[in-house]
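Given below, in the form of structure tokens, are the structures.
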Structure I
Amino acid sequence: MKNCHLIIAAHDGIVTNYTGVGTIIRNTVHILNRNRSRLPRYCRVYLATIALGTDSPIFNNDCFEHATELAVATGGRLIELYNGTSEQDTDSMWGNGQARHWAMSCCSLASCISVIIPEVTEPVVALCHDTDFLFFQIVKRQLKLQRLHSYFFPHSTGINHGSIIRSTPDRIRVEYENSCFASIAEDPNATLCTTGKWFTSHLSQVYHAKVNPQNALPNGLLFDLYADAVHAKSTTQALREICPSLDEDSRIIFSWGRCSRAKGFLPMIQGWIRISEDYKKHVMVIQMPDQSGEPEYYREVARIAEGRRDCILLNAFTPAIWQTFLRSLSTDVVCIPSLADPSPHTPLEAKLFSKEMNYCIVASHIDGIVECFGSDEAVFVFDPQKPAEWSWRLRDALQMESATKARMAAKNAASVRNFNYEDNFLKFLNGFVLPHLTNEQ
């Protein structure tokens, strides 16, 4: 019997995990590992990512081991790609955000595929994640494979949430995206996929891309990875081990995410310090690891927090930190301040961890965040770029009665079941991927 081949390409999540895309890929690998019996008997799985040394500070051994397990068990392999960068950091994995580096990684992927899959009549499905692998649509034309179908998940775009294209790299990125979307639309063996309703609308309205809402893989969480943490209760001592400057009776306003201007931490902290003198027991704690190639943004936020008793900035990725704060009864408010976020995980994590907690979620009313909450499950900030609105909404949250917060938490804990990524991915696997691999189309 002929082999069939499943290729997953991503810059994060295979040997690293520092972005939301990385979490999606990590979860995908976990699901495939424990559902290998659902794959065709002779299906080989290949995981392709940018080459990275095991001594790199961003190398994630857990992701590497699970990816290796999947590849070895199915007779596939890990594929190292080359994108023309030289550093071993997150910015290089992302190709420095430049289309020319993304094109190089896609050419590298095509070259590897031509070598590892010499039989041109065997079925092949490629799942290409994020903007940097859109260009595979262009270079795959030179492959001789007769039964290749590609699914593209852009996850982000150069034009986000009303942004204005000001620089040459921005213009080049948008031109790159437009050419790829146009090519996908004309190719019966390519499918453009999204992770939610907002992003589908965004691609259709802003890029005029042809997106079928049925071709969606909704974002979500792999709940069992949080099984222990979500039932734990954090002590004051645990909080003070992370932040020694906290007092025994400190009350917490918490937010977390990668260090990026798109995450909106700056207007949030500016809004907080305008009113913090009215809430002397409260401290805003922001977990914002400086690993996303925007060090100037980190310094900008750090300058505000420096020397203040009411702000603490944590430059650490460790998931145990945000999990500790979300399971603490000292936490009164949890903030999701993103300015642009098509498929976020932080609001889903806030929902999941809110069970039996007493914090109010304050969230930007933009992009994919809106899809995560019902109208009575969060306090919304409708213009998250304005510090004044953050001041207003934080006051609302801090003055909210405990009974109201408890009702919000209960509703979030119940509705988070709608965001089960394993259910979503297996539905996508069964409905789209397997028919191509087994020729049951």
Structure II
Amino acid sequence: MSKKILLVLVVLLSVVFVFTACENYNVEPLADGKLYVSSKVEGNGGLAVKQGNYLYFVNGVSGNTADNTFGNVVKGAIMRYTLDANGAIVKDSLVTVVPKAVYNTSNTSGFYVYGEWIYYVTPSTSTNSEGELLTKYIDFNRTKVDGTSTENICTVDGNDTEFAFSSTALLYVADTTLYSVSYETKQVVTIAEEVTSYKIARGTDYDPSANVKDADEYVVYAKASDDISDYNNEVWVASFDNSFNEKLIGKTSYASEPSYNEIFKVVLLSYDNGVIFYNKYVSENGSNVNKGIFSYDLNAYLASATPKFEKAKEIEWTSLSLYTGVYATDKADEIIVADSAKMCTLKAGEAAKVVFEGVNNVIAVKDGYMYYDNSSSARIYKYKLDGTENAVEVTTSVPDTSWVGAEMIGDYIYYVNGEYDYLYRISLKLDKDADGYDVMLGKYNAEDQELVDAAEEANE
């Protein structure tokens, strides 16, 4: 056998043949499907999104091995309720908008609504030559809010891919590279390579009447300087569509000709409401010393015709180095910080006030209360930040916090129930024992309905 023939055989044997399933996306448009396309959107990136008086939500956690053929999906599909003027669900208003499962193994993002489009990630229905489902592939799709015009934006190898959607483009991360995909051209563009860290906002709002991109449609990322003689790193800001990609903090941000003792490194902590929080390390006596928590408001920066970092606008919250977790609150002059053992409220330049011992995931801060989930007890609680009230459990069932976490939209908390993995909604306006306080959204698929029925019979 010649070397040429052998080489051809080796190449053929190494090829994985992917067969894309043909799905019929032709459906009749839902009545009044586009009624609120000009309305504001709340909760993008979570498992529930409100647009006008429509509440879209993911009907449970499906996984990536169930039948995901368009039209066959119940669990994991995107469904919709109509809400009345008080936010209550209108009876018999449930409809299925996207009969595809929303799921990937990354727990950072759910789905998004912009104008007349719903954007989501879904397990690929492609198979190999043996007919086996390629569960590691995911599709990024979009469907109009009336259920029509489903189309694929791109397919990615990696079911744990982190991503987010803006009104103009998809952002996804592969290893240390940030990619942008235009909805119109479907072209993949590299935003940045060799990124050391990045932050994307989640649970964001969208106002279609705004004439500029919201700060939530930008990614903040850190990377080493392209100049190998620089010891500092750099912080960049880029729009998801890569039409804007500029250095925010670099070598000369704090001094025009920095000395060795002014070498710094920025470590990104969080990005919320257009404000980026970070630790700043400075070289002192040959060591990197954490100088505390800082923040910079990108809203005004991005609105400027000539965006430029201004040192005077950087806020130093604390010079202490022990805090590595940061959560924004509903007060511009106060944040929540956490170390390995406790959580505190903090105002710039003041001493931190301990909220309580232990570290938990903050869902939201509203009207002086912090809502959080506790990993050890698997419950959601609220706690008054001034310490005048004890922590109170707000859930009546056990949440599943292993996937996309709980979120707050208006006066409601949305979370995945851990028993059958469907979405529940807590009304903060009702007493805990009132009807409609903590209710399941959507409907069971046939398999789960059988389990529920069997459990109820066993308890009779």
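Summary of computed values
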{"item": "Given 3.5 for distance in nm of label points 7 Å out along Cα→Cβ at positions 320 and 424, calculated: source structure among I, II", "result": "II"}
{"item": "Which of I, II leads on Rg/Rh (Cα atoms, Kirkwood Rh), largest value", "result": "II"}
{"item": "Winner on distance in nm of label points 7 Å out along Cα→Cβ at positions 368 and 392 once structures I, II are ranked, highest first", "result": "I"}
{"item": "Which entry (I, II) yields the derived value 14 for relative contact order in percent (Cα under 8 Å, 6 or more apart)", "result": "I"}
{"item": "Which entry (I, II) yields the derived value 19.1 for Kirkwood radius over Cα pairs in Å, for residues 184-399 alone", "result": "II"}
{"item": "helix-only ellipticity at 222 nm (-39500 (n - 2.57) for each DSSP H run of 4 or more, over all residues; to 500) from the coordinates reads -2000; which among I, II", "result": "II"}
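The numbers here are math on the coordinates, done by the rules we state, and not lab data. Computed from a prediction, not measured in an experiment: that's the story for all the values here. Cβ atoms are built from the backbone, for glycine too; each structure is taken alone.
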